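Next up, some structures in C-alpha cells.
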Structure 1
Amino acid sequence: MAVEPDYSPDPSWTYFSAQNDILITTSQHCPERPYVSLQLGSPAINISGQELCVRRIIFTTVSHDQGFSGSPQDHGTYNQSNTWFDARIITPSGHDRVPRRYIQANVHASLDFKTHVNRWDSEDDDVGLRDWLATIQTGDTVQIIPMAHYIAWTNFVRGAKIQLWAVPSVNMPGPAISLVEKNDYSAHRQLRDDLREIRLVEILPGGFEGPIRMVLRYTTLDDDRLRYEALSYRWGDMKNPQPVLLIDSDNSQPREMFINTNLFAALRQFRRPAASRMLWIDLLCINQTNIKERTVQVALMGDIFTSADSVCVWLGESNPDLHKDCQVIRSISDLYERPLGGSGGEKLVDPSKDCAALPNSHLTHQIVSSGPENWTWDFTNDHIFQQPWFQRVWVLQEVWNATRVRVFCGSDELEWQAILQANHCFKMRGILSRNILSWLWTALFTVKRDETELSCNRAPRLDILTILIAGHSMNATDPRDKIFAMLVFGNETHQIESLPEEVRPNYEKNVIQVYADFTRWWILHHNSLRILSVVHTLTGRPWVNMSGPCGSDASFNLSQRPSWILWHEGFSEWMHGTLALHDHCEYHASGHRPIDRDVLVSMALTLPTKVALRGVRVGTINSLAPYPFFQQPASQAMHEAFMRLFDPSGSIGTWNSFNIRRSVGDSIDMADHSDKPSLWAAHYNSHWSGTPQNPTWLPCFQNCMFTTRDGGVGICPSGSRVGDLVVVLFGGMVPYLLRPKVPAGVETDRESTRSKEYYFVGECYFEGLMDGEACSSISDSDTEVFLLA
C-alpha cells in the first residue's frame, strides 16, 4: 500500500486565518465584493518590515446554488455550474496584484450546502498556481469572492475560511534599500537649466554576460548632434540590485552604480557587441538625490522623449507564453497590412466606409480567426498586456511624446501600433468584456490604417480631472507622480512652464500637500466643486460598500488624510456611480451662487491642508434605512438617481464585472438602464425568493436612504452616519455630507471659540433641493464658512 503524503504544515510556518459565517446570496446583479478577507502580516509578527513568503493557502467554502436549471443532464455534477468562488490578491492601495484565480464551483442545481476544501501549495505541480502564490507580498490582502453568472443563478454562501501559512523570505532578510539611497551621484556635475541640459549614458560594447560599462555624456535638448534613444521601463522592486560601471565623461575611474534586475536585463539585451549605444535612462541620467534637479528634469520629460530618435520600451524578460503572444500580435499586425481589398474577393473593410477606419470588433475577430495555422488565438494570449510596464504612470508620457516607439519583450520586438491594435482585437464580450489595457491607452492614442499600414498618432488632450481619475488604475513608485506625470495630457495643464507654482511638479512638497494644492487649484480654476465628488472613486469611499459582504461595516477613517482631496488610490469606473462626475449631471444645488474665492484663498495661506468653503446647512441625518426600490419612491427623480448610483440591474457594470467595465470616457444613457423589470425581478428573487415576507428593498445595498430631523429625505453613500450634516456649498452641483470633527456635545471651551472643522463625507441626494432651492432666498447672514479637514 502506498504511503499517504503528509500534508501537515511545517511547525515553523507562521499561521494566519480569517473566516465569515454570515448567510448571504449573490447574483450577477449584485455588487462584486469579498465574502472574507485576510491580510498577510501584522506589526506583532512582521518585525522590521520582514517580507513573508506564502507556503500554503487553504480555502474552505460552504455553499450551494439556486437548486434548478434548464440542463437536467448536469444536475448533481460540476458541469456548466455558473456559481463559483474566485481568489483575489489586493494590494494595500486596493488594486489587484495579479488576475484573480478560480477556486471552486458549486454543485450544479443542488440545494444542499456542501463544504469544499481547496489547498494550494507553493510546491504544486501547477506552475501558474506557484507563480500566483509567489506574487503575494506582506501587506497584501487575500480574498474569497462569491460569483454567479446568468439570470436566476444564485450563490448561497453560509460560510468561508482562509487559512494561510508563510515563512520569512530567504531572498530578502530585511527591508529593501532604495536605489537612490544606495547610489553615489556625487560625480554628476550640475546641469545648466538655462540651456536645457541633460545627461546621457553611452553603453560601451561587450558580450551578453560581461560587465556593463557606461560613459556619462552631456548635451542640450536644442543640440541634435548627439543622437540618442530613450529607454522606457519599469523601476520595479529594489530586491537584488545589480552593479554596473559608470565612467564620467572625463574618463575618471569607473564607479559602481546599482540598478534593479529589470533594468539590468534591458541593458544586457540592448548592448551591442561591437558598437556603442547612446541612451537616456532616468535612474542614471538624473541625480535622483537632488530634489531641485529632479523637479526641473521632470518638467523637461516630454521634450526629452520627443527629441529621442526612438523610444525603446522594455516590457521585461520573456517566457514561452510571452513569446507566443508576440508571435500572435505580429500575425494580427500582418493581417491588417494585407491589401484593403483582401485576396480571393474577401473584403477586410466595407468599401462604402472610411478606409482609414479600423474594422469593427466582429470583423476583427473574423480577421484574427482566419490567421495562419501555425498559431492559435484564444483567451490566454493576453499575458503580454499583464506586464507591469503597462500599469506604470510615467510610460504614458514617454510613448505619447515619442516620434517612434519600439517594443521589446526579451529578444522579441514589436511595433507600438501592433500592440495597441492587438488590445483592440482582444476586447471580448460577455463575462470577459473589458479593455485589456487601461482606458488611458485607447484615449491617448489613435490607431488607424492608411493604404496598407497601421499607424499610431496622438489623440486630442482631455480635461485633467478625467485623466487623473482614469489614472487610478496606473502605478507609480512615488504617489506624487500620479499627478506630475499626467499634467501633459490635460487641456488646462499641458503647458507645464506656465502653470502656477502650486500645480507645477515640485518634489520638495510632501504627498498630501501636492494633492491638496492640486484640488484647491482645480476648484479655483474651474470655479466649481465638482472635484469633491472624486472622493467616491477612492479606495474605501465609493457610494456602494465594496469592502465586505452586505451588513458589514463600511466606515472609512476620514482622519488619516485631508478628507476633501483627490488621492492616488482608487477605481476609475466608480465615477459612473456618482452624482456629479458623469457627463450628464444636470443638478444645480447651489443655483448661481459662486465659490467664495476670498475665503478659500485666504484660509489656504494659514491652513494649507484644509479648505474653507461658504454655504448653508439644510439638515442633519436623523435615521438611515434601506431604499424601498420596489415601492413608489418619494419622486421619479430620486428613483432615477438611485438607479444611476447603485445600478440595481447590474446592466451599467459599475459594481460588477459581468458587463463591459465602463471606461472613464464612456457616456451612459440612463434611458438604456432605467427600464429593466426582468433584471430587477431576477435580482429581487435571488435574495428573497422563498421567504415569507415581502421586503421592498435589495439587501446587497446598505442603508442608503436618510431622513433628517425636520423630515427631509435623500440618498447617501456608504459610510454615512446619523448626525452627519447636510449642506449646500456654493459652487457645488449637489448637496454634500459633512461630519463634525468634534462630535456635538463634547466641545471644549477652546474648541467652541474657534471655527468648527468638519470631515468631508461626500455627495448626497436631497429631495427637493437639487436645483438651487436651498439658495434661492437666503441672505448673507444665513450662510456660514465650513472648514474641511
Structure 2
Amino acid sequence: MFRSQLKIAWRSFRKNITHSLLNLTGLTMGLTACFFIAIYVTDEYSYDRWIPQQQDVYRIGETVKTKTNPAIRFASTPGNLQQAIMVYPQVATATRIFEYFNNAVVGTGIQKQIVEKAVFLADSNMLEVLPYPLLAGNSRTAMNEADGVMLTAEKAEKYFGREANASNYLNKIITIGDKHYRVTAVLKNIPFNTYFRPDFIISSVAVNRQEWFKRTTDNWHGTAVQTFVKLKPGASAAAFEQQIARLAYQYVGAEIKANNQDYTYFLQPLSSIHLYSNLRYELSKNGDAFYVRVLSFVALFILLIAGINFVNLATARAATRAKEVGVRKVIGARRSQLITQFMIEACSMSSMAFLLSMLLVMILLPLFNQLADKNFTITVLFQPLIIGAGLGISLIIGLLAGVYPAIVLSGLNPSRMVQRHGLQMKTQFLRNSLVVTQFSISILLIIATIIVYKQLQYMKNHDLGFDQSQVLVVPAIGGEAGRNIQTLVEKFKGQADVISVTASGNVPGQEFGNNLIRLKNDPEKKTDCRLLSADDQFFKTYNIKLLTGRLPSMVKDTSNKSGDIMINEAALPFFGWKKPEDALGQEFDWGWGKVCGVYQDFHFNSLQQGVTPMVIFYNSGWLGYISLKIHTRNTAATVAALGKTWQSVVPSMSFDYFFQDEAFNRQYRAEQRLGQLFMLFSVFAIGIACLGLFGLASFTAEQRTKEIGIRKVLGASIGGIVQLLSKDFIKLVMIAATIAFPLAWWAMSTWLEDFAYRVPLSAWIFIVAGAGALLVALLTVSFQAVKAALANPVVSLRSE
C-alpha cells in the first residue's frame, strides 16, 4: 500500500511539474537560509560552554562613577582584587590574566621576530580556573617557572616546525620581547568559540618582582588585569557578588570618597561574556546578543515565508484535485487512505526540500564562512540538534500543507466532487492572508537592509575630525624596534613619497588607556580621560586642528617637573572652562603637567561612541606605532623602500604594516556582517515570496481560463486582462506595505539608538522598499497575466 501511495505521489509531482518545482524551490531556499542562520546562532551561543566546569567560572568586572562622568564599565579590575577575594568561603580559586603590552615580538633566533597579538601574562593557577587541554606538559607545574611559557600547537609548529609528538616541543627556547622563555606546555588549539584565545601564556612569576608589575597590580585604583574566579559547586553567585560589590572600600574607601568616585564590582558568567559584555578593555572582540536575536527572527521570518508559500500553493492546487478524490471515493477508497495519500505527498516534497537544502549548505558553506567571518566545517551540519530541527521543521511544514486538503477533501460528498465544474474551495481569504504576511516580512527586511547599509556608509564617510587617508602604520612594539623607534622615524622621513612621519603609543581605532585627571588648584574638578603619547608630528600627519596654544615639547624641561599636555574640546566643560584659551597654562595634579594647547575633537573610537575627554602628551617610553603620510602614486614601491629601511635598522624583526583607514573601519565588522547577512536573507525572502506569487498567479490564470477567453472574444484588450489578473495581488502587496512600515520604523529606531551618530529614518527609504516590492510583485504576476492574455480564446473555450 505504502509503495503504491509513493508512486501516486511521484505521478502527481510529474503531472504538475511547474507547480511542484516552484513549491520545492521555495521551501529549499527557506530551509537553506534557516540552516545557515541556525549554524551561526548556535555557534554564537556556544562560546566557552566546552570548557569543563564553566558554569562555576565568572569574570569580575568593575563599574567606576564620578560626579562628572557617567558610569564606565570595565572588563578589568585592580590587580590585588584576586588575593582579596580568596578569603570568601564560596571561592574555590581565582586567577588573573593581562595582556603583554598589547603586542609582543616573538622569535626563536633562527627566523626574524614577528609581532604576535595574543600574548598574555597569567597567574600560575590559570589552568585550575580555565582548564584548557594540553597536548604536552603538566597542567599543575607548567606555569610555576619564571622562564616558562605555554603556547598552542599551531604556534609551536609555526616556530619550531611540525613534530610527530607534541612532547618534542617541551624545553625548546623561544624569545618574547627581549627575554628567552622555555616551553613548559603545549596547548591543544583552542576552539574558535572561545572568548579568551591566547597563543602564548607567560607565567606572572616571570614579572612579579619587577617594579612596574608591582605598581600596576598593587593598586586599588587601577584596572590592569582581568580577574576570573571559580566558585565552589552549589555556591550562590548572586550572594557572592553582593558581598564583594563594595570590597575596595575596605582598603581605600577614604581615597575613593575623597576623589568623589564610586567603585562597584560585579560578576559575569564565563559563557555570557562573548554576547553580553562588550566592556572597556576586553581581551577579544565580543559578539552582540541583539544581532544574534535579530538573525534568529530573520530565520523565523524566512521559515514562515517558505512555510506559507508551501501551504499556500498546496491548498491552491488541492482545489483542482477534488474530482480525483471524488472518483476515488466512488470506487471504494476509505477516508483514512485519502488522508494518508495527501500527507505522504506533502511530506515527501518537504523531505526532498530538506535533503536539497543540506546539499546546498555543504556547497555554499565556504562562501558563508567568508561572509560571516566564521570557520565552520561540514561536520557542523551533522550535529544532532541541527539535523533533528531541520528534519522536524520540514516534516511539520509538510503536515501543515497536507492536513487541510486531506481532511476537507476526504470528508466531502463524492456526488458534489465529480460534477463538471468540480469543487470551488473557499480558500481565497486564507491565501490572501498568507500573501500579505509574506510580503510584510519581505518589505520589513528590505527596509532594514537599506538602513543598515546607510548607517555603515555614514560611519565610514562621516568627518572623524582627522584625516586617515594615505596613512600607513608600522608597528614598532618592543624588542629591537622599540629601542630604535626614533631612528626609524628619522630614516623614514628621508624616504621618497613620504610626506610626514609620527610616532605614537596608539593609533585611532585602538583601545586607549585612561586615567582620572584633576586640576591641581581645584581638586573637585576632574574627569576620566583617555591617554595618548605622541610626538609633535602627530597633528600634522593626521591633520588634526589645533584650536589654541602649541604642541607638546619633545625636549624634557629639567627646571620643571611638570611637562606639556594637550586636551581636546570635550574635556573643557569638565574643568569649568568656557573657551579653549581658558585652559592654557592650567596645571593638572599627580604630575600630569600643564596645558600647552587645546585641539579640536576627533573620533579616536567608533562612531557608536561619542567623543570623550582625551589628553595627549609626549613620553618616549610610551611609543609603539609609526604613522606615515604617503603619496599613493606608487604605493608598492614606497612600501618596498620602507621595508628595506626597516631591515637596515631592525634586521632581527620582520617588517609589518597596515593602512589606517582599513584598520579603523574594521571596528564596524559586526555591523558590516549584519548588513551583508540582511541583504542575503532579504533576497532569499523576496525570492521565496515571488515564487509563491508566481505559482498563485499561474493557478489563478488557469482557474479563469474560460473567463479570459470570453472577455477576449467580447473585445477585451491584453492590457485590460493583465490589469484584471494583477490588481488583486497588487492590493495585497500594498496592504503588506501598510503593515510593514510601522513595524520597520520601530525596529530600526531601536537599533539606531545604540549609535551616538546615526542617519535619520527618511521617508524615501520606506517608499523605495514598498515600491520595490510592488514592482517585483507586478513583474512576477504580469508574466503569467500576459501569457494568459495572449492565449488563443478558441483554445481556452474549447478546453472548457
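Every read-out reported here was derived from the displayed coordinates using simple, explicitly stated rules and does not represent laboratory data. All values derive from a computational prediction rather than experimental measurement.
Given a computed value of 1.02 for Cα Rg over 2.2 N^0.38 Å, which structure among 1, 2 does it belong to? So the calculation was done on 1.
Tell me which structure, out of 1, 2, gives 16 once relative contact order in percent (Cα under 8 Å, 6 or more apart) is calculated.
Details: 1: 12; 2: 16.
The read-out was computed on structure 2.
Computing helix-only ellipticity at 222 nm (-39500 (n - 2.57) for each DSSP H run of 4 or more, over all residues; to 500) across structures 1, 2 gives -5500 for structure 1.
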